[in-house]
Each structure stands twice: as C-alpha cells, then as structure tokens.
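Values in this text are rule-based calculations from the coordinates and carry no lab data. From a predicted model like this one, the values you see are computed outputs, not experimental measurements. Cβ atoms are built from the backbone, for glycine too; each structure is taken alone.
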Structure I
Amino acid sequence: MVADLQNCPLCQPCQSPILWQDDFCRVVLLNDADYPAYCRVELLAHVKEMTDLPPAQRARMMKTVFSVETALREIFNPAKINLASLGNKTPHIHWHVIPRFENDKHFPNSHWGEAMRDSSAGALSEQTIKALTEKVSAYIRCALDVTA
C-alpha cells in the first residue's frame, strides 16, 4: 500500500488549480487545452472504489460531483456534461466532470475517442476561473449544508 501511495498522482500535491477543498475531497480544474473547464473531483484518501466508502461518504462525494456539474452548467451552458469514474490507470477515487459542446474536438464521441474536428477551446480567463471557483464553492456548501 505504501508503494501505491508513493506512485499515486492523486496522493501527491496538486499541480492544477484547486477550485475547492475540504478535509474529504478537492475539486481541481485540469486546464485541458481542448476542454478548459474540465474538472476532477478527487477523494483525498487513497481509496480504490466508491463501495469501499461508507454510505454517507459516498453521498458526500456525489453531492460534490453534482455541485460541480451544476456550476459548470450555469456558467458555460454546455450541450452535455460527461461524468466518469474510471480509475483503471489511477486506482484512487476521482470523478471527471467534463462540459461538452457541439463544436468541441470530439463531440459527440467521448473526449478520449476519435477526434471529429480540429478544435482548441483556449484557456479560461482569470475572471471565468474566479466565477467558477465561487459557484463551485457556493453549490458545495449548500449541498453539504456548510456555512462560511
């Protein structure tokens, strides 16, 4: 298990912007060139499967995921949101929350599927990142019934 922790990229300090974090999980903005609003919700503990968590922690994780989805929908109005928890390469609970647009590089395919067109969305502005951070935080606090 110690070797897993040392090799697990999600157990290492985060290099991407953190939109929100508490003692349970964090929301990371991946800044992907093709999907600049692509977020990941990462459990802070090194746990492999959702069913390894007690029911209350499973619910807490999903409330966080759904809060991120809500914020992304409100700010970006995407055609679709993709949610995925794969973990085949990184067996550490994390959820991908990916806003999709009809003109994105892969739509309607998955974002790792065959590209349908040349497209680069460009980076998010600092103002947009700030708005996203505020929305994500507000929705998570509301979902978790947390004040301040």
Structure II
Amino acid sequence: MIINLNNEHINDIFLIEKDCFFEPKSKKMIENEINNKIYTFLGYKINQKIVAYLNYSVVLDEVNIGNIGVLKEYRNKKIASKLLEKLICDNAFCDIFLEVRESNLPAINLYKKFKFKQIATRKNYYKNPSENAVIFKKEKNI
C-alpha cells in the first residue's frame, strides 16, 4: 500500500537509505527534506513496515525525483514501479527529471520502461565510488 510519509517515518527512510545507497542521507538531512514543503515522500507499506520510498520535489511544472529505494529483501516485486506509477499519475502535467548512477542498470531499465529518455550525463557526479550520473526526462502527458 502506498502512503504519504512524514516525520514519524524518518527512521524507516533512514534504514532504507542505508540499505540502498552508497552515500545514505543522515537522519537530519531526511528530516530537513521531509519538513520542506517542496518535497513529497511516498512510502510503500507491507504488514505495517515501510519497505520502500520515493521522494520528489515540484517546482512550477517540473518534478525532480530525489531517490527511490527498496529494501533488498523486497526487490523484484514491482514496488518501485508502483511508486513511480503513482508519481507519474499525480504529476501528469509536469516534466519529470532524475539522475541515476550509470552502473545502476535495474533502475535505468525501470525508467526506460516508463518512457524516460536519457538527455545528458554528469561526469563524476557521484562519489564513493566516483561515477557518472545519467540524467533522464519524461515528458508531460498532455
């Protein structure tokens, strides 16, 4: 089930961050984002447990996806797809942008499935390890 996340879910988001990302956000960073009205955090809940989240910001008619994270033991169950579908549905009149590590083929394949197009590369964008970011864009559905 998809729910909106709030301050009560900071620890859940932090656990997903640590499980999914090379450079997880601190609890303070998550708290700052979750309390900033520009950001929306969607969570995926199974048996009262938050197992995935997606966060994004909206400025005018542009959406920027920050992160999509799914706990390792819940991957390959279409959870990221469901979160992405919700975001796209709720923001059909916006262009959607994101960046992803160029080695993250499962994520890249997911974005391509949803008709995101590669538009640029940011050299050495990520650290630990150093890696390029691939920038994707999905045109608004009008």
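A few comments on the model shown:
- Origin of the value -10500, where helix-only ellipticity at 222 nm (-39500 (n - 2.57) for each DSSP H run of 4 or more, over all residues; to 500) was derived from one of I, II: I
- Between structures I, II, the calculation of Rg/Rh (Cα atoms, Kirkwood Rh) yields its largest number for I.
- Given 19.1 for mean count of other Cβ atoms within 10 Å over residues 24-31, calculated: source structure among I, II: I
- Origin of the value 25, where relative contact order in percent (Cα under 8 Å, 6 or more apart) was derived from one of I, II: I
- Across the set I, II, distance in nm of label points 7 Å out along Cα→Cβ at positions 48 and 120 reaches its highest value in structure II.
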